[in-house]
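Enquirer: So, here come the structures, one by one.
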Structure I
Amino acid sequence: MKTILVIEDQPDMRENIAIILEMEGFAVLAAENGRAGIGLAREDKPDLILCDVMMPEMDGYEVLRELRRDRTISGTPFIFLTARGEKRDQRDGMNLGADDYLTKPVTRADLLGAVRSRLCREKHRAAGFAPDFSSAAPLEKKGLTPREAEVLLWLAQGKSNPEIAAIIGCADNTIRVHLSRVFEKLGADNRHAASMIALELLAGCE
């Protein structure tokens, strides 16, 4: 069972995220602020950390800096949660070493998709599995159009529908349409299944 640490100062948001994760079979650790989160991370060594950006006393950026300095947990996948979706915020987080960025309120599908994708990539990384995200061309082998392949490329990197829409410059609804076609062509039931297929293709496993 994988353990997820949720660092979120808003009680309702923290509880909702924990419930979603627990219903999917994850063990959940919850912290109400950054300092408590760092303590739990060092003590329990979670498999992945979800952390709010805007928190009192110690914000998410400070939490990430502190954890990346600790060799025992520096490689733990780290996903930011924030109510702000500005590009600059995302760049700041990624530059510090965050693995992904989810904008609140996050949907159940986007949350689970990002968590599973990151855990999957970490598992494959540890096993020497190295997907190449530089081009979507390998994904077209499954009969996808160039645009569908591009959408799948970002999905495989754990991006949510709104984030993919912003990256490639189209409406959220357009992304949903593309993904429905991608799922049908791949024979995938959900985002996680489609991401797994994409990761294998991008790593040259097929």
Structure II
Amino acid sequence: MTIKDTAEEWEIRATETPFTGNKTSVRTDEVVMPDGSVVRRDYQVHPGSVAVLALDREDRVLLIKQYRHPVRHKLWEIPAGLLDVPGENPLHAAQRELYEEAHVKADDWRVLTDVYTTPGGCDEAVRIFLARDLSAAEGERFAAEHEETDMEHARVPVEELVRGVLAGGLHNNCLVVGVLSLMAARSGDGLDALRPADAPWPARPFAS
């Protein structure tokens, strides 16, 4: 048996959108269950995101620390952002986020992993990239606003981050998944065996 997620869609009898926000919305579907019953399922509709685990030559990961109001914490994170344009190439979005949040560019890009962040209540899909061969970006820094005006930056050794994750000191989804995926890739076929940066992404199809 192959252990692999499979696409499937159960019958929807009715749907409505009781809330529409700036970037996301809430949808309510009436879904037919296998036993024939119909239940209501509320979930957040999300455009999707990209995140970048940027690894420098000293085996350090580029981090940012940002206030996240829903959880009332300042979290250490890897650069990330929304797929603002439908059908946008996720690599281009990731390169933009790395530039805007860290003023850094990378010459080597791979797909590290793809995840659904909270599939029980949100359809957000995230593609996490591995970026290597880092260098300072050219031009002026991106003008920060809102939470980003208070953003901190750091470069932290991979092993220290692993210890922080397992000790319960680091909680950001993309950071946790990214760092542990990096370690798993290293102990397996190696980083050069990761998928290419333009690998298909069925959860968020994009133009090449």
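Enquirer: Among the shown structures I, II, from which was the value -1.16 of log10 I(q)/I(0) by the Debye sum over Cα atoms at q = 0.16 Å⁻¹ calculated? The partial results should precede the final answer.
Expert: Values: I: -1.05; II: -1.16.
The read-out comes from structure II.
Enquirer: Quick check: 15 is what I get for relative contact order in percent (Cα under 8 Å, 6 or more apart), calculated from one of I, II. Which structure matches? All intermediate terms of the calculation are to be shown ahead of the outcome.
Expert: On the way: I: 15; II: 22.
Comparing all candidates, it corresponds to I.
Enquirer: Given that helix-only ellipticity at 222 nm (-39500 (n - 2.57) for each DSSP H run of 4 or more, over all residues; to 500), derived from a single structure, equals -5500, which label among I, II identifies that structure? Walk me through the numbers on the way to the answer.
Expert: Details: I: -16000; II: -5500.
It traces back to II.
Enquirer: May I pose another question? As an exercise: distance in nm of label points 7 Å out along Cα→Cβ at positions 37 and 165, calculated from one structure in I, II, equals 3.8. Which structure is it?
Expert: On the way: I: 2.6; II: 3.8.
Matching structure: II.
Enquirer: If you work out distance in nm of label points 7 Å out along Cα→Cβ at positions 117 and 181 for I, II, which one comes out largest? Could the numbers behind the result be given before it?
Expert: On the way: I: 1.9; II: 1.4.
Largest value of distance in nm of label points 7 Å out along Cα→Cβ at positions 117 and 181: I.
Enquirer: Work out FRET efficiency 1/(1 + (r/R0)^6) of positions 5 and 133 (r between Cβ atoms, R0 = 25 Å, to 0.05) for each of structures I, II, then name the structure with the largest result. Kindly include the intermediate steps, with their values, before the conclusion.
Expert: Numbers: I: 0.45; II: 0.20.
That would be structure I.
Each value in this text was obtained by applying a stated rule to the coordinates, not by laboratory testing. Keep in mind that this is a model prediction, so the values were computed, not measured. Cβ atoms are built from the backbone, for glycine too; each structure is taken alone.
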